[in-house]
Structure P
């Protein structure tokens, strides 16, 4: 099942206090970027983030779920209604995320 544009817009609204949140549509789902780094995505109308230590520490009771068949597990963000929680989560994760890979010249 693909994610709805309405759910994407809801999540983007919840993250509106943060600068430089972008997304990319990918096969009916959405990859979420924070200041150029992939932080997670929206899959089947669920916000999932990378399972890095900072995210696990911030959400110690979060469950791991598969975004799609054959993918690596990601952490399910349950508190999407809490803007302050989401802002704090993204800020906690940002410094620990790897830098984006440079694009190859064609």
Structure Q
């Protein structure tokens, strides 16, 4: 949806700008981060809940809600395992940028 470049990391494909975006949202007070064991639990802060993005259109917001509903209640390991089974992740080397074109070759029912 974003056209972002993804990198093959152990946690699964991760957009190049993900970690910078998380830092910025935290510093702006829009998210809370709780560190637990080897995990970061991220949630919206009160400020973040009041923020309404004008960047996404209705169709994009609906797609995000559909994806969130599908993965609701799943453990992180289940999501990571799912991404590791996808063609783009399997054919790229660790740390390599995953060519966007590879995900378009994946069966649409198995993209998210």
When relative contact order in percent (Cα under 8 Å, 6 or more apart) is computed for each of P, Q, the largest belongs to | Q
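If we compute FRET efficiency 1/(1 + (r/R0)^6) of positions 35 and 91 (r between Cβ atoms, R0 = 35 Å, to 0.05) for structures P, Q, which one ends up with the highest value? Show your work: numbers first, answer last.
Details: P: 1.00; Q: 0.60.
Going through P, Q one by one, FRET efficiency 1/(1 + (r/R0)^6) of positions 35 and 91 (r between Cβ atoms, R0 = 35 Å, to 0.05) is largest in P.
One of P, Q was used to compute helix-only ellipticity at 222 nm (-39500 (n - 2.57) for each DSSP H run of 4 or more, over all residues; to 500), and the result was -7500. Which label is that? Display every interim value, and only then the final one.
On the way: P: -7500; Q: -11000.
Here the read-out was taken from P.
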P, Q: which one has distance in nm of label points 7 Å out along Cα→Cβ at positions 27 and 59, as calculated, at 2.1?
-> P
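Read the figures in this text as sums done on the coordinates, not as results from a lab. Worth saying up front: this structure is predicted, and the values here are computed from it rather than measured. Cβ atoms are built from the backbone, for glycine too; each structure is taken alone.
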